[in-house]
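Read through the structures below before going on.
Coordinate-derived values only; no laboratory data. Treat the numbers as computed from the prediction; the structure is a model and nothing was measured. Cβ atoms are built from the backbone, for glycine too; each structure is taken alone.
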Structure I
């Protein structure tokens with residue numbers, strides 16, 4: 001789950017709605033705003049907030065540092081909420097095609113809010129914390145998401161937004177070394193699990209996951225404690241601040257969707273190649289099959305994928321020409337078969353990469369297509385994702 005932004009074609013950033021050229025008024029500040037400014041960040045309007053797109057070292061250096069060491073991201077613009085009550089898990093399961101009731105204590109799962117047509121309203125992360133279901137949603141969608149959840153299940157459980165909480169993400173192969181010094185014991189977490197920690201008198205909730213493809217952590221922290229925690233992390237030798245520009249290039253290399261570009265309300269989970277996110281228990285023949293918005297459409301597509309009209313795929317350019325979103329894709333014979341939804345030069349692999357939706361007949365890895373850039377064809381090849389291998393820590397030795 002990440003969010004949309006256009007920085008005059010320097011990058012497209014972590015799932016929200018496209019930016020207007022006119023800044024929204026008034027812009028909100030995250031609790032780390034003053035720290036970003038002090039660090040020399042280039043600030044831009046994003047999802048109603050003033051956010052850092054990059055720091056003086058630049059997007060490329062930030063991207064590569066996260067791949068080699070550890071990067072600190074401010075994602076406090078995203079929405080945090082919790083569902084409380086004995087019926088909370090069952091109520092939330094009625095809104096998503098995921099197994100919520102079977103999720104173990106302190107386990108995290110990727111989720112999708114769907115409309116009645118099976119289209120994706122938003123993608124999100126949720127954790128069974130025992131006392132509640134903790135949810136993180138995309139920033140530009142958070143008000144609508146919370147209203148939607150409240151309307152649909154507010155009679156079954158308490159829907160409690162958490163505007164007083166900031167959110168930091170620490171990502172990279174050395175993130176665990178740095179965070180363990182600040183929060184001893186955090187190294188015992190594994191991918192898609194979470195735990196509460198105490199730091200400087202505050203209660204934090206930390207999950208081990210992330211949207212870069214690297215090992216990493218998300219830290220929910222009371223807003224008043226966020227600046228001090230960020231400074232404590234930046235004091236670690238491995239850690240540097242990273243902006244939204246590199247967050248986007250990292251997630252695309254990892255083959256992860258951008259809400260507003262690669263996902264939207266007209267796109268179903270199966271079209272988006274997110275079948276893996278729908279557990280067997282919610283599928284046809286499962287113990288709790290269906291029972292979510294758009295179930296008839298989604299289950300029919302899962303059961304008979306030959307009926308799909310389009311499918312999300314990865315693309316690698318065979319020429320050194322970045323291919324941006326909305327670029328038309330054609331067969332070598334000139335037939336229009338799809339459109340790019342995200343694209344840039346992948347800094348780690350030093351090669352143009354993209355995501356696109358194409359007709360299923362042209363979705364097989366190795367298929368050659370042409371992207372039409374300024375009227376000229378750019379040769380591309382359908383490629384498996386991720387473009388850069390994920391390095392999540394799934395178990396402890």
Structure II
């Protein structure tokens with residue numbers, strides 16, 4: 001294994017050293033993935049990262065084959081069967097082992113306190129979110145330690161993607177796009193929003209595993225169509241049984257998870273052939289999106305892509321219909337907390353930032369349109385992880 005693949009862990013340990021943090025305890029799937037490159041299935045795995053060396057990864061026996069010994073020292077434990085006993089008693093034993101191994105009594109230990117929006121584990125039907133009992137257990141096991149919030153440090157380091165992570169995100173984008181294009185090729189009058197969404201999700205789930213090494217693949221697709229449904233795309237709303245009509249705008253929003261890495265894309269389509277006004281509005285939006293993407297370079301303010309998009313739409317007479325931000329960070333979660341590409345956003349783009357670029361316009365009585373790609377701040381400027389769109 002190339003040590004550079006674990007660069008994110010080294011970067012985090014450097015920050016831990018600067019902050020005087022002896023260890024980091026993570027149970028949220030997105031953070032376990034960040035430390036160990038393993039996406040938990042049930043959400044009860046625990047990773048403990050010391051200031052130096054590999055993390056300890058406590059993983060249920062049933063998931064052990066997905067853990068990566070090159071990333072972490074893997075310690076399987078029994079869970080879910082009669083033989084395995086109480087989960088929280090096992091947690092207490094495992095955390096006590098970590099405290100002893102890393103000599104944590106009396107030291108500063110960072111734990112997950114400030115995360116309120118979280119990514120799911122693979123088993124999205126019943127997400128497991130550590131709350132009061134977990135926090136009480138941490139206080140008990142680390143009673144002589146100083147517990148601090150890890151979220152500012154983790155989120156800051158996570159915002160800078162390494163080449164390894166960028167390649168993972170590119171694979172997620174490729175799988176997502178293949179599924180979206182399959183769906184678009186089957187659009188016809190009479191199809192419903194939910195049918196199109198299910199078709200795309202099916203393609204991604206059925207064909208994603210095995211693509212360039214992908215193992216665990218999931219997708220969530222929301223479709224809004226027609227002059228009313230497509231305007232609801234200002235926020236993520238469920239697909240409905242609305243049946244497409246000839247000439248309808250169709251907005252397709254897709255979150256794709258590949259081994260825990262997220263892509264976030266929005267495509268537009270028309271049932272049949274776009275009319276002149278639809279072409280005009282779409283092409284103006286595409287120009288705005290491309291203008292925003294061009295601002296994704298190192299040292300540029302977070303608000304610069306947003307400003308660029310609004311200038312184009314103002315010139316086209318469409319600015320009033322652009323009612324949300326231009327983009328957000330992503331990668332270990334569908335929406336990461338930084339960077340934020342929005343009016344007045346305070347921050348500077350850094351090499352390795354990955355953001356959605358997704359200006360949208362929503363015109364009452366006409367419909368809504370959004371074009372969304374995932375773009376990296378690269379050494380030579382913006383790099384698309386998804387395929388840039390063409391004019392209609």
Structure III
């Protein structure tokens with residue numbers, strides 16, 4: 001039997017968080033192996049779709065704000081390291097009923113962190129951004145500390161930076177089995193057996209399988225991103241004239257990004273789909289029915305858009321409370337170090353990748369981190385933690 005190839009850390013899954021973990025661990029001098037069953041960037045998981053939103057005023061919880069502020073720095077660092085433009089500034093407009101939960105939570109986050117944001121009435125929004133048609137009781141909160149991440153380029157940049165720092169990155173190499181053996185972890189793939197005293201699991205939707213021992217309540221959600229032809233109105237939807245948006249409506253929450261290329265305006269529903277157990281059971285073909293809820297939203301709030309020019313399936317991986325899961329889990333072997341995990345990011349996690357990579361490196365090498373991740377601990381699900 002061929003001897004296992006040894007590393008300091010093995011990272012399983014090289015999407016946004018896994019790529020960041022490889023980069024940050026290699027930066028700190030670790031012998032790192034990154035493994036992925038596909039070749040990132042690809043369209044089979046969560047880290048694709050041309051663009052992602054990065055924003056600072058966080059309605060989900062004020063604890064996210066310092067993390068996203070650090071993430072901005074990380075994306076700029078990656079731009080310097082790779083020479084690839086990754087982040088384009090663009091204001092973000094959050095919309096909803098003035099007395100709704102999104103507006104209230106945003107105001108709390110803005111006050112707590114003393115962020116700069118502008119509150120706009122529905123009339124002011126219509127004057128400033130003519131495509132919007134909003135009910136009178138709606139208002140908006142506009143922040144300029146926001147932008148658009150070129151998602152596939154970001155994945156490429158993280159893996160490039162990881163390789164440059166010395167990490168081994170193996171793609172198209174699925175993990176068949178992994179287990180603790182004494183103080184080491186053994187990872188078997190289709191090609192090789194590897195060994196390391198530490199393992200980091202960042203497998204996105206497939207974490208539901210790799211972390212089965214801990215019974216974390218993670219589910220997979222099939223989401224569909226749509227692009228709408230803006231035709232002769234392209235000027236109205238340029239990023240210098242139309243902001244990123246997040247909208248709370250009676251039929252669900254929706255988000256969108258200005259027309260950045262020939263595909264047009266990107267719009268999608270946020271959550272609102274069935275929760276599934278198996279990522280491989282997700283239908284990756286789009287149908288006309290997939291466009292119905294988003295078409296209903298744009299016809300009401302952004303009337304006059306053209307036909308759907310493109311649709312693409314994306315996988316969300318979600319926890320019950322929709323917060324991330326970032327932690328150390330007690331190893332099945334008493335003598336092995338805890339397993340470091342990052343999961344449940346889909347829906348709003350991509351933007352955080354550089355700082356999550358730092359946190360994962362901290363947890364792997366030091367057992368703790370100076371960043372406040374209490375909100376993300378697995379113990380909230382009564383899981384055994386290290």
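At-a-glance table
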{"read-out": "Comparison of I, II, III by distance in nm of label points 7 Å out along Cα→Cβ at positions 61 and 301 - largest value held by", "value": "II"}
{"read-out": "Among I, II, III, structure where helix-only ellipticity at 222 nm (-39500 (n - 2.57) for each DSSP H run of 4 or more, over all residues; to 500) as derived comes to -7500", "value": "III"}
{"read-out": "With Cα extents along the principal axes in Å, for residues 53-252 alone derived as 68, 41, 32, matching label from I, II, III", "value": "II"}
{"read-out": "Which of I, II, III yields 37, 21, 19 [semi-axes √(5λ) of the Cα gyration tensor in Å, calculated]", "value": "III"}
{"read-out": "Origin of the value 18, 14, 10, where semi-axes √(5λ) of the Cα gyration tensor in Å, for residues 117-156 alone was derived from one of I, II, III", "value": "I"}
{"read-out": "Structure from which 31, 17, 8 was derived, semi-axes √(5λ) of the Cα gyration tensor in Å, for residues 69-140 alone, options I, II, III", "value": "III"}
